[in-house]
Structure 1
Amino acid sequence: MAQRVVVTISDDIDGSEAAETIAFGLDGKSYEIDLNEANAKKLRKALAPYVEAGRKRSKSGKAYKQTQVAPDPAAVRAWAQANKMEVPARGRIPKRVYEAFAEAQ
């Protein structure tokens, strides 16, 4: 004897038949909600400004950090020499020189 099992998902808002399950997170907690097409559209429309302004998180769960691009070492070295700062002709430029350069900008 064969059996056929049919699973119907209900919309968590209005109880109608759901079309999809949507995963989202807030305040460090993850949620899932089953919604029909109309309610899924409402949710996406409501969240759109926040999603657009927000940052994506890495798969590890940590927010991506915004990194700064370091100034051109040749420009920093030339600036330091012009401002009578001690800076090596080659090699690594001391952090204090970069900090002074950034403050002067």
Structure 2
Amino acid sequence: MTHDEKHALEESVINSLKTVYDPEIPVDVYELGLIYDVVVHDDASVYIKMTLTSPACPVAGTLPGEVEQKAAGVQGVKSAKVELTFEPPWDRTMMSEAAQLELGFM
């Protein structure tokens, strides 16, 4: 895969992640800052490192799977793997400005 193809695939994956919402907050997981890393490998497999708003988050069991499904469903992606981490712990400063505005933090 060329650098441009990888970049285009990464953009497509990110766009698909913007359709996944934390059920408690009306903002998608990408704008919330829950996605720490998206890596597209040469074989078109995708690695995503993400967190949750808290380790006790009620969707801990389902949200990573939903993210993995969305990424794997992007045209051109061979497979997707999501790693869940709580390092560093998520906080409000990781949200995009748009998300902070939407939730009234700015």
Structure 3
Amino acid sequence: MLPFEIPVQQAKQLLDQHSQSQPRVRLIDVREPWEAQLASIPGSELMPMNEFPSRAHQELDPEEHLLIVCKVGGRSLSVTNWLRQQGYEKAQSVAGGIDAWSRQIDPSIPRY
């Protein structure tokens, strides 16, 4: 089984390498819409944490590799834990969240 957390560098590599693969790798942003308006990672899909229970089973495939991101990693770890309990064994939390992504991968993404 995959570790619960994945470093931002490894997440970026996966997204770059598997952009066209099946099952695909998806970057799911669990922050609030106002946060996504301030800063977001290109290609990420917004699904706020409070909407997860009603949307996950309709919009996410348990076979997909799901990379879950929030601001610094707390919410994404909670969502990843919930997803794993629901049978999404390939869900991983992006360690350090968008803040780490901005510092280590893409400094053009604003920090807030």
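A few comments on the model shown:
- When distance in nm of label points 7 Å out along Cα→Cβ at positions 8 and 96 is calculated for each of the structures 1, 2, 3, the largest result comes from 1.
- When relative contact order in percent (Cα under 8 Å, 6 or more apart) is calculated for each of structures 1, 2, 3, structure 3 comes out greatest.
Here, each number is a calculation from the coordinates, and none is a lab measurement. The structure presented is a predicted model; accordingly, all values stated were derived computationally and were not measured. Cβ atoms are built from the backbone, for glycine too; each structure is taken alone.
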